[in-house]
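The following blocks contain the structures, represented as structure tokens.
Every number in this text was worked out from the coordinates using simple rules, so none of it is lab data. Keep in mind that what you see is a predicted model, and the values were worked out from it rather than measured. Cβ atoms are built from the backbone, for glycine too; each structure is taken alone.
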Structure I
Amino acid sequence: MSYLFLGLAIVLEVFGSTMLKLSEGLRHIRPTIGFFLGFGLCFYFLSFALKSLPLGIVYATWSGVGTILTVMIGVWWFQERLSAKNVWGLFFLVAGLIVLNSAKG
């Protein structure tokens, strides 16, 4: 159940970040409300994940997967471009998350 809460926190963080971009400096009300709701609920669910999962694993997974998904939304929705270095960085981020989450500790 903790990983479900972590997954929800990740999705809501990505939603909140996307709404922040769409709010254009908190000037548009609907995306601004989405930003606050997304991040508020994100931290709510993150707190439940932290009840039984280690802080380092939760935070690294939350921020890493959130970063990867946010980059993907930037590319697909906002037509942002990735350089070869960006792609390598994402590759190493994924590899690091796999190693971190597979380590017994």
Structure II
Amino acid sequence: MKAFLTVEKASEEIEKSEQYIADLKKFISLVENYNADTPEKLVIKYYALIGRADKVAIKINEEGYRIDGRKYISNDVTAIIQSEITIDELHEMVKLIQKKNKAIVNKKWN
């Protein structure tokens, strides 16, 4: 428990936690019910499940998908996720997750 926590602060923490849990449940539901009917959507779904562009590229290549006649690389996965045109709600969420993951990695290297 945090030191010097007041009842008001505790209530605020509970509210934030409940919203965070609701957001997590929504994310899980979106992934579980996602219709990955294109290679781009499959990349989005796999990133939501795996969380690493290089691993997503390996998985999608193992399933026989190709981009411009060649195997996917992590840069292709990142380009799909970070594309300016957002496909749907899960894509928007994954885009934010990928940006946060990238910021964490960059912070470790700086």
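For the read-out helix-only ellipticity at 222 nm (-39500 (n - 2.57) for each DSSP H run of 4 or more, over all residues; to 500), a value of -23000 was computed from one structure; give its label from I, II.
II
If log10 I(q)/I(0) by the Debye sum over Cα atoms at q = 0.14, 0.18, 0.24 Å⁻¹ comes out at -0.61, -0.92, -1.22 when worked out from the coordinates, which of I, II was used?
I
Ranked on relative contact order in percent (Cα under 8 Å, 6 or more apart), which label among I, II comes first with the largest value?
Largest value of relative contact order in percent (Cα under 8 Å, 6 or more apart): I.
Starting from the value 45, 22, 11: which structure in I, II was Cα extents along the principal axes in Å, for residues 9-56 alone calculated from? Can you show the working numbers first?
Working: I: 38, 14, 13; II: 45, 22, 11.
Clearly, the read-out refers to II.
Thinking of I, II, which structure, once distance in nm of label points 7 Å out along Cα→Cβ at positions 33 and 65 is computed, gives back 2.9? Walk me through the intermediate numbers first.
Working: I: 2.9; II: 2.2.
Among I, II, the structure yielding 2.9 for distance in nm of label points 7 Å out along Cα→Cβ at positions 33 and 65 is I.
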